[in-house]
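Each in structure tokens, the structures are laid out below.
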Structure P
Amino acid sequence: MDALKNLLTRSVDTIYPSREALERALSSGKKLTIYLGVDPTGPHLHLGHATNLLVLRRFQALGHKIILLIGDFTARIGDPTDKLAARKPLTAAEVKRNFKTFKKQAAKILNFSGPNAAAVAFNSKWHTKMNFEKLVELASHFTEQQMVERDMFQERKKSNKPIGLHEFLYPLMQGYDSVALDVDVEIGGTDQTFNMLAGRKLLREYKNKEKFVITTKLLENPKTGRKLMNKSEGGLINLDDKPNDMFGKVMALPDEGVRPVAEFCTEMAMGDIEKMLGRDGNPRDTKLSLATEIVKLYHSEKIAVKARETWIKTFSKKETPSEMETVRIKKGTTLLEVVRAAGISSNSEAMRLFAQSAIKRNNTVAQDPKKSAIEGDVLKIGKKKFVKVLVV
């Protein structure tokens, strides 16, 4: 019973049509088909995705059928949710590059082999076969008024910003995924409520079947209301981050971010989370405990202990770590190029770090990003990342 209560409450915001109805379905012994859709708009799954993946894992542990749906078609349209401007369309090649390692990343949480293995599906399988007649028929299930009542569209109308007709198609596409997969349950963040309820409506009208929708709480800073994992603002903790990077990024979280990350992104018992928050009065010590739990879950306990020791040695004792990532370069490669190769996502972000004196070369602030790196250079990038240069 405790496992069922945890399943229906932890990270969960709302269950449609009701929590009681889903509890009855689960208590009946019926094995449900449950899915989570992820659009590959970038190459990494991060802790924001982990919230839903962990809910899926709890269902999988109870023997239910799990599907990870990769939205390789819907990613090309772009989800308008929470967007004050239309997304830039992605090409098929960009989308394919992005989801290349999604299964491997999700496998840190879900089991894709053995008994009751999770399945992977791609929504291009049915959307690329949909002709115009089918699309018109699909669109007939919704009204223009239903679409424009969405908050972000209302905001755009007030600001006289354009709304693309293709953006109205996104919830239809996501909604039809439920029909194509013939699922019992869909899981997604509260920002996906409109899209998931569109799928509930379509599944009822196409197959006379009721779908449960589980909306999960967003991983947000409770003080500011802003997302803790935000691609456009940096600070992403990716599931495929290297252990030391992952540990350092957790340590860089705002203090008020500790509770939601512990609750939504780990398997720590809620009682243990409360003990951690009460026991470790110093925010740094609390984050040390959380960072250890995060790296343990997504790597291993042994690796987590080593990452903790490295962080303490490097940042508490101000020492350069004995082990660090190696960046292999050709002779003549600039410091800017090394910083980019070390994982900084854009030239503008790298140049900002140089301008803020946040790049050190061999313990000295690097002022000229165009200067060539040489064999053995150690670069400190920001507060937590070290790389060593190897010329090949």
Structure Q
Amino acid sequence: MAQATTQSGVALSRYKVLDLTQARAGPTCAKQLGDFGADVIRVEPPPATGREEFYAGDRDGADMQNLHRNKRSITIDLKSAEGLGVFLRLAESADVVIENFRPDVKHRLKIDYESLRKVNPRIILASISGFGQDGPYVGRPGFDQILQGMCGLMSVTGKPGQGPMRAGAAVLDMSTGWLAALGIMTALLEREQSGCGQWVQASLLHTGVALMDFQAARYLQEGALPVQVGNDHPTSMPTSMYATLDGYVNIAAAGHAMWTALCGAVERDDLVVDPRFCTDAARVEHRHELNEALASVFRCKRSDYWIEHLNAAGVPCGPVHTVDKVFEDPQVQHSGIAQTVTAPGGRKIRFVSQAIGLSRTPAQVHRTLGPKGEHTAEVLAEAGFDDAAIKRLQSMHII
């Protein structure tokens, strides 16, 4: 059988997305769709309004380029009646609208789901928020670090006795954006049967609690309150980080078979029969004594030795990289995780490539973020606005 031709970035090319988002979670959602070829149109306020992007730095900087790749940029003043009319006309032929305003803003602007479905019953509105679309916290601004604290994540991150610690990446923003993209795809798939759009909702709070996963499940079902255990795994040891002669390694020897293999590899078979360590539960209970015994072994040799030696013995083991070392790693390089794109003018920009691989219609980074409103006239012309109408809107600072 002949192999199908690979077509990059076309998996979602039949869909048009209007992206009203700022900050990180919303743009991440839209970027996920754009990487697979959706026509993502980023709607920004015209310069005359004085409203600018926040929490992302300069337009040509790394953060903005990363968040808004694979998008066309247009400007519309949504607070004006004429601007709303322009947006609703675009929405007539769009498949998806993504927004992460505070929940009441979309209603004030008249771009809530009920308003959008009147002009396009097939439209899918994705709303991303800190706390959800209603409830006692609906008016609060929601940001990653605030919700890391409220979902319990900070209470289990860090070393015992040193106080709560945030995760070192924007895990709730990113995860919420990805979950919202999954919700959009689910709604698009369902629309093929029903012919109707629907309202997709995602919040950082719900995402954060969901990320607590087994920690939350243990509390809800068993009443077990999770606590900080540093680099240790809360329920399976030895799964932890250990200092070596020249750095650190991560070890994950969960279960009796791997524990036995680890003891053999480090020539400490005596630990297998030690009653403090003979079961997983015992090793968790005596984690401090266990870590002391293993620390004395690992600090005697270099990280590279342990990584090779333990993996050869079937014990999961890996380095603890700084970010520069991440992109020097042979597997990272082999997998093409860093991708270089040439921007207009010849500037080379490196991105983290799309994390999901498709064999026939893979993602592609094909467009960098250009000047604000770069594609306004182009997009409006596609929607049926003639040159005179576009020039009139420009003269009124609507676009």
Structure R
Amino acid sequence: MTKDYIVFMDFDGTITTKDVGYEMFRKFTEGRTQPVVDLYRRGEVNSYTCLKTECQIWNRFPPAETEVLKYLNNQDFTGGFDRFIEMMNESDIRTCIVSEGFDFYINALLNSNGYPGLERITNKAVYKNGKIIPEFPYLGQGCGECSNCKGFHINRLTDPKTSAVFVGDGHSDFHGARAADIVFARSFLKEALEKTGRNYFEYGDFYDIIEIWKKISSRKLFAFSGRLSFCRASGDRREDFENLWQNGEVMKNVGYPAGLNWNRQQYDDFWETLNNRNFILFAVEDKKGNFLGEAKLSFPGEDNCCSHDVKLLPEYQGKGYGRESWLLLLELSRRRWPESVLEVTPSIDNEAAIELYSSLGFEFDGEQGEWNPPRGTPGAVTVHYRRMIKH
């Protein structure tokens, strides 16, 4: 499968038009589960307590299994879901359902709608003689608050070079959205993300997602913020990158005041080996698709340090794009390597960069040094730098 994307989806209220589990408990307990659900939505109890209590209330007067089956048979999937899954399969993109619902009804609905093989990670329950005996195999893993933390699964299943996509709608989806690089949201999740300032794509059904996805895949979008996007570097942008590196104003603080001055073979070698390097190179684009510069998300080295980088064309410097690019880089880094140390090595003459790094929480660690260009490199000069780190 391609490693460009992995798609995670909530089930209740996202894949299905209704929150099947919530409605099922409320319907067959005659509303007795509503008070604990209200406590959960206000943050006064966690999802484990809510679900366990719902099952206890259900089991006091278990409904007939035939009535429950009839209810499940009347549930609808959100429009466009079938086409979206088909599109993901055609593109060889892995999809996975992550849900705090129970497997007995989720499996029944997926199987009856023609998706027996769709990957899913859910809570489990023994449903026998009308009673629900819950099991929580992932309790305590991840945030420690959720009965089945979606963020935990997204983090553990996503390769660092892969963009994690999450589709959700509800209260239980916040941790999943926080762990993802691209988010589709509606309803309660949309409201929660707006409160935190997190960017997302709004959708009504999967037909909306399909149309947005066409733009995501064509641009090779990896992540985005308010004014800019990080798009995976590709041959389509090769000329833009090379013009950036040949710009002396851009490169002067890294020792190349006349530009990088690579020959054609050096550039060819770089692009041929790009996917095998220990970083991800992004084209920084504005909302109109204009090329602003580059951002580099670097993997931790043996010392557990990440050395990320941003370079912008002169006409886009001093307009806040650099800071916004760095904030997005820090967000991507934190999701992938939360325990790593971040380091930058600005030239001692680059006051603007030093001021920016300081505002982002980087501090001088006392180390100074100099970088000397490879012998025979035309136009290159020594750079004196100071190391700044952020824990």
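Each reported figure results from applying straightforward, stated rules to the coordinates on display, with no laboratory input. Values in this document were obtained by computation on a predicted structure and should not be read as measured data. Cβ atoms are built from the backbone, for glycine too; each structure is taken alone.
List of remarks:
- Value 52, 26, 17, calculated as Cα extents along the principal axes in Å, for residues 180-275 alone, assigned to which of P, Q, R: R
- Comparing distance in nm of label points 7 Å out along Cα→Cβ at positions 60 and 340 across structures P, Q, R, the highest figure is found for R.
- Here distance in nm of label points 7 Å out along Cα→Cβ at positions 68 and 356 was derived from just one of the structures P, Q, R, and that gives 2.4; the source is Q.
- Entry that produces 7.1 once distance in nm of label points 7 Å out along Cα→Cβ at positions 44 and 268 is calculated, selected from P, Q, R: R
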